[in-house]
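*Asks:* Quick heads-up: structures coming right below.
Here, each number is a calculation from the coordinates, and none is a lab measurement. Just so you know, these numbers come straight off a predicted model, no measurement behind them. Cβ atoms are built from the backbone, for glycine too; each structure is taken alone.
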Structure P
Amino acid sequence: MEQKTPAIELRSITKTFGHVVANKNVDLSAYRGEVLSILGENGSGKTTLMNMISGIYFPDEGQIFIDGKEAVIASPKDAFDYKIGMIHQHFKLVDVFTAAENIVLGLEGQEKYDLKKASARISEICDKYGFVLDPKKKIYEMSVSEKQTVEIIKVLYRGADILILDEPTAVLTPQETQKLFAILRRMREDDKCIIIITHKLHEVLSLSDRVSVLRKGEYVGTVNTVDATEASLTEMMVGAKVALDIHRSEPKNVTPRLEVHHINCSNREGVKMLDDVTFTANAGEILGIAGIAGSGQRELLEAIAGLQHLDSGAVLYNNPKTGKTDHLGSKTPVQIRELGVRLSFVPEDRLGMGLVGNMDIVDNMMLRSYTKGKSAFLERRAPRDLANHIIDDLGVVTPNENTPVRRLSGGNVQKVLVGREIAAVPTVLMAAYPVRGLDINSSHLIYNLLNEQKEKGVAVIFVGEDLDVLLALSDRILVIGGGRVTGVVDARTTTKEEIGLLMTKTEKASQESEQEGEANA
């Protein structure tokens, strides 16, 4: 049988940043007409490797071959010349431009000025692969899924036939994920070479033909997906057997801890972000919150934590220490924190919010206690002990506790952020996206920590992106869409499809279903 030539082949690729080795002697190949998944723990060098293929970084050692010929890729423009296009996790689009304007942006020659011709070509691409996109629609009017579509069409418009997608399903609903996978399968049939970085093992198994695994910057091996299981892939990633079951204990001594009554909240422009939201979070229970990105999850948690002004409504906290009910709306964020209501929000920009990059891990622990009135220079023992406790318990990969946080990989920064809030012994713990971008092993450490908090009688509110995890970890799931509660379901009996439909439910539909419910009552 004739040996196929890889569309792209990496030989002995090495990349270092100072003393940190991001990739070491990596060999990798991907073929046309296949989907190759790249798996690895946080800090294993997946994104660095793909950034070298797409021209963002240049390798220190090694060679890249395109269709059997050596290629020098020193810039994203070089990558485009070799028909390589990368769709990044965080989109690079101009909000006030239309889809068509974004797609032709940066092209040379007369083509960029002929938007009518460009729109016709965009429609051709949409018809060929099954995209749904209005070329005249502005980016700021689009859903996350539509923005991603623009990014993919942008690289196809430039003639890319090697596509790299970094965490493409992180912010999509199950229905949107299925649509994206159908499109990627059509591209595979069209002989495109598709490389995907993802942490979701069930997606790897359902979509890809082969899986390549990296561990600590080194290439471990490649397996055919038909021969792989979630357990075998995790073992390759971690180097040891890992239990992948999410433990969910039965709730005990469930009592209302936080009661949210008809809260409304608007942003600075006067746009309503929360619309008549009502629910209860119970002690000894994990309440999951599901919703498409930007549906009001962030504003909801910030409103409870006192960081968002309420237009109307009330947030009541049943204080287990005093037995009294406190109105949180009348308290400052610091007073709310002191009551034991803790917000651990893992933002996309982990260092922009929550941690200070130039400070070391110990100093970031001290940010919690500087208001106590004691000299920061004297009180270093407790923060140091806490830093070492978090490093040990969560497996933070760092030379020591005095390492500046900005030198840690994204996943390790996140462990510090989440660990610090859990260590504060909260009575209400709001964890938003605590495993965003974390590998499967680290994610399970966090899930177990949240479950431990629940067993200690903490009311845990968990905002997550992965519906499989929400279903496995939560006791109840509150679904939010367009700032409204579209449903509260029992996590043990509901389905992914039911939650997906509630996530995309429109305001009109939710009002109609409320009216139907009233009519039937």
Structure Q
Amino acid sequence: MTTSTSTVLTVSITAAGRRLAGRLPYETVHGDMADVVRKRWADVDGFVLCCATGVAVRIIAPLLADKQTDPAVVCVDEAGRFAVAVCGGHAGGANDLARDVAVLVGGTPVITTASDAVGTVALDALPGFISRGDIAGVTRQWLDGTAPIVDQTLDWPVPFPSGPGPSRVLVTDTTVEPETGLVALHPPSLVVGVGASTGAPADAAALLLDEVLLEFGLTRDAIGLVATIDRRAADPVIAALGEPVRSFDADALAKVDVPNPSAVVATEVGTGSVAEAAALLAAGPDAELVVPKHKATTATIAIARRATPPGSVAVVGLGPGDARHRTPAAAVAVRTADVVIGYDFYLEHCADLIGPGQTVVPSPIGAETDRCRDALRRAADGARVALVCSGDPGVFAMATLIHELAPRLGSPPIEVVPGITAGSAAAALLGAPLGHDHASVSLSDLLTPWAVIEHRLRAVAEGDLAVALYNPRSARRTWQLEAARSILREARAASTPVGIVTDATRTDQHIVHTTLADLDPNVVGMRSIVIVGSSTTTVVDGHMVTPRGYQT
């Protein structure tokens, strides 16, 4: 499946196709399309072909082998009207790639896989699961109106209720033999603890793991994490397992009660257990040791099963608004979440990333604390939550609040996914007003006393910094911008360039160039950014520029 780290190749054959390819953030090749696709078929995760669908089909037909391994292929007409997912819809990520391409070129995604067309859950694209088995057969019955029975062996939540059958969805971390009418969903319920000797061969743990999984009937698809002692976390023997790694120091491992401690290991590394202790500690409260330690010459393996799903919160910056300025990492974080929470206006800006198997929780403006608490509680219950924000979540947004509240609500893993800030987007539209030292100041006194804001504005004025003024004006806060201008005018010329950008990068974007003397607060709203230049800021061909000092 295409992800934020996938390799996507855009191939064009005409001048119009080349212009279209230039709007996409992927590697681009212009030339013999058939030759390029043949040579690169095994090297990339996806193709965007700028040509007629019939041309694309004839080129890729001889190369198709298996939907689990074939790259995604999306075809875009040279006018950019449609982005068609040709093959690899779910498994290859072509459906998501088509949506991304359509957003970037201003076209319409064409998705023909049945589950997407009718808005039902796609069993082979469920966030948090690896799906195996008769996906087509079970999906066909579901689309005909008969939902599958959900057979739980792990009590692991799935985003749909059990149906009457007769088809089945089995939620398990054990190996499952193929069977007509059966889909196995493998969640990341297993944590592999690893101990290794100094200088152990890179494949020592991987070979031992294969033996252990076979002996205990467990599937590699259900491994979600590898755990070890901190001194081994970067060893090739750990990296060869190909899973996320969590490490612990010897003191933390020594506190874990394990069935098979070793006095020799305790003497060597300061803890009586590495593999068993690391597996249990990483698997969380009430974890079960399903595979006690197994030893090879240079490696030791143990496996624990999580009692509950590993909940988490991703605080996601969607950028200033236009999807072209949204990072691939942000798109992946939203698409792979179980729950997406946000101010309803922000949810509108990522609606193209949200599928029918996800829970969406809209929240009114002003309910930021409740929003964060809800996200943390859901994560504590095992959900992977995406808390979406505009701009960057660490700049006048939710990242600080989520970190402040987390210790009181279970401290689930938190990832902050950065985005392009409103200030950066506005500055780019104005020219380069923040090209030298600058500051960002929010004029909202709802959370910060005006006396503090005023003190900071005077420091900005004294330091001769260009400044981006966030939250400059709203229906209720009408005087703060004028007060800020008065403070800045005490230290700056009336002719100091000022830029006002409202709804940066959105369809109703509005840009005003003015000066400190002529700044009209009435053209400024809550979705505006006001950038006031420093004493060195000039206007060059209609663009605000704050020189860095290079020789020109």
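*Asks:* Given that helix-only ellipticity at 222 nm (-39500 (n - 2.57) for each DSSP H run of 4 or more, over all residues; to 500), derived from a single structure, equals -7500, which label among P, Q identifies that structure?
*Replies:* Q
*Asks:* Suppose you compute relative contact order in percent (Cα under 8 Å, 6 or more apart) for every structure in P, Q: which one lands on 15?
*Replies:* So the calculation was done on P.
*Asks:* Continuing with the same structure: Which of the displayed structures (P, Q) returns the greatest value of distance in nm of label points 7 Å out along Cα→Cβ at positions 12 and 52 on calculation?
*Replies:* Comparing P, Q by distance in nm of label points 7 Å out along Cα→Cβ at positions 12 and 52, the maximum is at Q.
*Asks:* Rg and Dmax of the Cα atoms in Å was computed and gave 27.4, 79; which structure, P, Q, did it come from?
*Replies:* Derived from the structure labelled Q.
*Asks:* Matching task: 0.4 is the computed value of distance in nm of label points 7 Å out along Cα→Cβ at positions 204 and 228. Pick the structure from P, Q.
*Replies:* Working through the options, I get structure P.
*Asks:* Tell me which structure, out of P, Q, gives 19.2, 60 once Rg and Dmax of the Cα atoms in Å, for residues 60-211 alone is calculated.
*Replies:* This figure was derived from Q.
*Asks:* Let me ask another. If distance in nm of label points 7 Å out along Cα→Cβ at positions 332 and 476 comes out at 4.0 when worked out from the coordinates, which of P, Q was used?
*Replies:* Q
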